[in-house]
Structure I
Amino acid sequence: LTPLGRVPNSKKFKVVGLFDSGMYEYDASMIYVSLSSAQEFLGLGNKVTGLEVKVKDVYKADELARKIQKILGYPYWTKDWKAMNRNLFSALKLEKITMFVILTMIILVGALNIISTLIMLVMEKTKEVAILRAMGASARSIMAIFVFQGLFVGVLGTVIGLFSGLGLCELLAKYKFIKLPSDVYYISTLPVKVQWGDVAIVTIAAIAISFFATLYPSWYASRVNPVEALRYE
């Protein structure tokens, strides 16, 4: 004790190594010393302040924590890794929702591009469509032509985007060339994990939106009146 109050314990330790977990929150605040040195420094004697339990299935850690808490009872308490990092997981969840909204907007923009491209194509090919109708082509066959055209563009773009994205993810996972400020994002590199379920959903959604985007221009093309279209030709 001093006239100004209690002074924190201090002791010099020899640094024998450095480690980088990739998580700023741990790297900035955690050190490892021997158990005996920590007990001596904190004046604990032979006691410890806590124990860490390693589980086989990390996703069942909360369930195991409740069981241990029930067995030990008061004044002991347990805290699993999900509870300890709740704020981080909330931020990641919000970021995932934001990315989903952004990707949805990108897909919708792509769908609008398909619609506008097909409408321009219909306007440019009005004469050809009218000739086909005059030769006996049905409205359904005309519609099928433009549906196939739009769907081909959508599927081609989806396939190119799919393989490009998977290739980029593989490069990011292997070389980690995108660095992040760890004091802001808690991590020093951009983590990459391909969720095949999400990949399938996005791929199917992109193709489905491409298909629906072709319906109006295709219907418009099938409604071309050959008499009106060829009147001034």
Structure II
Amino acid sequence: MNVLTVRLTLRLRTAFHTTGNLRRPGVDKSLSRDPEGRWVIPATTLKGFLREKAEILLRSWGHAVCLVPNSVSASGYTCSGEALCLVCRVFGNPRRPSAVRFADAVPLAPEMPHDADSAIRTGVAISRHRRAAYPQRLFFVETTPAAPSEWVATGEGWFPDEHSAQEAAALLGLAAAWGVSIGGGRTRGLGWIEECRVEAALDGKPVPRETLAAFWQAWKEGKDVAED
């Protein structure tokens, strides 16, 4: 088995929010935190963000990509058994676990943020159909401070061969590079991305950018694999 390790670095330009399980007085949607109380970007949020970008890019290049949870694409393509689309090979689907497991992203700054540093924003629920505010729908959202921040997450996956591991690294790197925003409240200016990059290593050795670029070029040309 080949072991792929990835490090995702995310630099945000604006405040960020993703709803956690803890409740705070006077706040309808509190920030997600780890057991130590640090703010985190959940691994599920990272995976969903990367998968969405990968799907959009591959479809724009003419690749058959299914739609989870049904694993059927708009064109009728279906993932079944070992015949998986490229996205499901890396990110999994309801019948197959993800090939790469991410940990929650944590702030890169050494000091741990405190509750006193967070901001509380007010919002009003909007009916997109009526294009008007719902009555009695004022809510309060906890966000990080309105300042740039940097986050880091790690991931690891086991692959049967070197090619499939490189393929996963290439797809993760491509999806990260095309990210614009992440988390909740993106239409309200939250979670805007300045930079998102992935550094990958295969069995402890960095994966060269030239290797990743070969996959990107092949996918752009509508091919499923990179050619030597």
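Here are some notes:
- Structure responsible for 11.8, with mean count of other Cβ atoms within 10 Å over residues 84-91 calculated and labels I, II on offer: I
- Comparison of I, II by distance in nm of label points 7 Å out along Cα→Cβ at positions 36 and 196 - largest value held by: I
- Test item: distance in nm of label points 7 Å out along Cα→Cβ at positions 124 and 180 calculated as 2.6, pick one of I, II: II
- Structure responsible for 28, with relative contact order in percent (Cα under 8 Å, 6 or more apart) calculated and labels I, II on offer: I
- Among candidates I, II, the computation of FRET efficiency 1/(1 + (r/R0)^6) of positions 20 and 148 (r between Cβ atoms, R0 = 25 Å, to 0.05) that gave 0.00 used structure I.
- Computing Rg and Dmax of the Cα atoms in Å across structures I, II gives 19.2, 61 for structure II.
- Which of I, II yields -7000 [helix-only ellipticity at 222 nm (-39500 (n - 2.57) for each DSSP H run of 4 or more, over all residues; to 500), calculated]: II
- Computing FRET efficiency 1/(1 + (r/R0)^6) of positions 140 and 188 (r between Cβ atoms, R0 = 41 Å, to 0.05) across structures I, II gives 0.10 for structure I.
- Parent structure of the calculated result 21.4, given that mean count of other Cβ atoms within 10 Å over residues 12-19 is the read-out and I, II the choices: II
- For Cα extents along the principal axes in Å, for residues 100-171 alone computed as 57, 39, 17, the structure of I, II it came from: II
The numbers here are math on the coordinates, done by the rules we state, and not lab data. This structure is a prediction, so every number in the text was calculated from the model and none was measured. Cβ atoms are built from the backbone, for glycine too; each structure is taken alone.
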